[in-house]
Structure 1
Amino acid sequence: MSVILIDAALVGLLFVVVVRAHAAWRYPRARIAWLAALTGAIALLTQGTVIPLPVLDGLLGGTNVLKLVQNILTVVSMWLGIQAGSAPVSARIHTLRWRFPLVLGAIFAGVFFVAMPERGPSSFRFIEQAVFTSTGAWLYGVVHMAGVALVGVLLCLSVREALPSVRPFFRIGAVGIVLGCVSEIVDLTLMRFFEPNGVVSALFDPLFYLGVVAFVVGIILASRAASAIRRRGESLLRQLGDLARQRGVHRLAALPREAPLDSRLHALRVAVEDAAIATSAPLSVEQRALLDAVDAHLTRSTTGARA
């Protein structure tokens, strides 16, 4: 079951990476969501369902360092997913506040190498295997799961910034991820200090990976919505440009092409309206309808998907 969920999420993320590559190339804002999908896909590839785990871990020395890489990539991917929906329209990858994921990654790495100097050969569940005899393994597992749960909580809080159509998927994904992390913390604690419980041990995979799949579905739907919004904005900008030329409004009244699409659309819309007032030449019904369509586009809910 876990393998199916992991591979389903991987296929979904790779789909986003491929389909959104053109938008990421053209629009700097779209690169945030694209990088989130790419990072998440790489994190899932380290699970060993496609490429054998010993092969990937062997490239890093064969001592389960791949687990640390996987954990850091997972956090970064989730954090980027939050930024893709909540960061301002002017945000770029290099302008994001990277301190949080970098600090969390540093904590993961510090605990990983200090608490577990001896990690044994490559194994998919080496933390669960080591925790029976190693308090260090328990500590790292708890720290890692707590960190991922924290990002999941932030994701849940940021859901209100998402488009209504994708909000349920992000919310379900966040809740599943958080509950999965909590169940894993309880499971590791039982295994290390008390008696293992089969029911608790079985909770993590379905909760966490169903949450991941829901999160990926949300990313796919948000990407489609962003594309639709962008196409609509570009169409309105072309129509408004034609109207501006008909009425003698120069393109110089608009912002440069490098400016965000919505900013250019707003500037040109204002220029057309101002020209109509200045020349005492009222807009026709059709022309006014176009400006109304532009206003509706600009006053839409802009969070969760950016044009």
Structure 2
Amino acid sequence: METLLKRCRIRSQIVRECIAEFLGLYILIGSGAAAQVITSRGTHGNYLTIQLGSALGAVFGIFVARGVSGAHLNPVYSLSLCVLGRHPWRKLPLYSLSHLVGAFLGAATVYLQYYDAIQAFSGGELLVAGPNATAGIFCSYPADHLSFWGGLVDQVVATALFLLCCVALEDQQNGPLPDGLHPVLVGALILTMGVSMGSNCGFPLNPARDLGPRLFTFVAGWGEEVFKAGGGWWWVPIVAPFVGGLLGTLTYEVLIEAHHQTTPQSPQQELEEVVVDSGNNSQNKKKSPGGPF
């Protein structure tokens, strides 16, 4: 087995990172939970189980990829890191393509697994709207009450809050996290977004996570309606998350991270520093090789 694994090793670091990003997002796909709830007409789950499926899928997707690529799993997050100077710009298109392919194939896998259930639920007709619609299993569509501008605002605000919290979790100066806790907290964040901001359009938050499955449904039989539904809604969950993501990232940087070095210390912190300095000075005197005697 070791010999086989050695032969399978990929030497290129960027290729390994792209594979990790692809596989992480492939695992992240929460469409399976949505497929189970929709095709069973609510007898095998509900709205909360869909959000749990998405959150836990993200947790395990991050665990798969984090040691190789850092587990971005979202082009918006990659772009934010590039803007902050923490990720090379040259890797952005490669990571984004990996995300898109991972989401596309993730949706294809869900469709293959739930093919019979989808056919039975829809009567063999793949629909985007109506009581027997199944396109919503794979990507987001606006609710009937949602206006175009309402959907745009929804996605900008939701993604801004999401990226703000993601950047905060990565901020070591604002309190380092124990190893292994970060993926769990990201999953908790996604669950929070889902149960508080999911009714308008399903909180896409991730352009690749929405566009990849949408392209799959286009070629798998749902047709052009996946791009026409909701008054041409399809581009909103692709463009708005980038705007919101950068807004959230810059908000955290300007209001929190930029002030770490200038934040006034509390009296208790100042007293602790005096005690530490006094102790260090005493140790230095004891260890001093010279002196009047």
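Values in this text are rule-based calculations from the coordinates and carry no lab data. As the structure is a computational prediction, the values presented were derived from the model and not from experiment. Cβ atoms are built from the backbone, for glycine too; each structure is taken alone.
General observations
- Among 1, 2, structure where helix-only ellipticity at 222 nm (-39500 (n - 2.57) for each DSSP H run of 4 or more, over all residues; to 500) as derived comes to -21500: 2
- Read-out distance in nm of label points 7 Å out along Cα→Cβ at positions 143 and 199, computed value 0.5, structure in 1, 2: 2
- With Cα extents along the principal axes in Å, for residues 15-174 alone derived as 48, 29, 28, matching label from 1, 2: 1
- Structure (1, 2) behind the derived value 18 of relative contact order in percent (Cα under 8 Å, 6 or more apart): 1
- Rg and Dmax of the Cα atoms in Å from the coordinates reads 24.1, 84; which among 1, 2: 1
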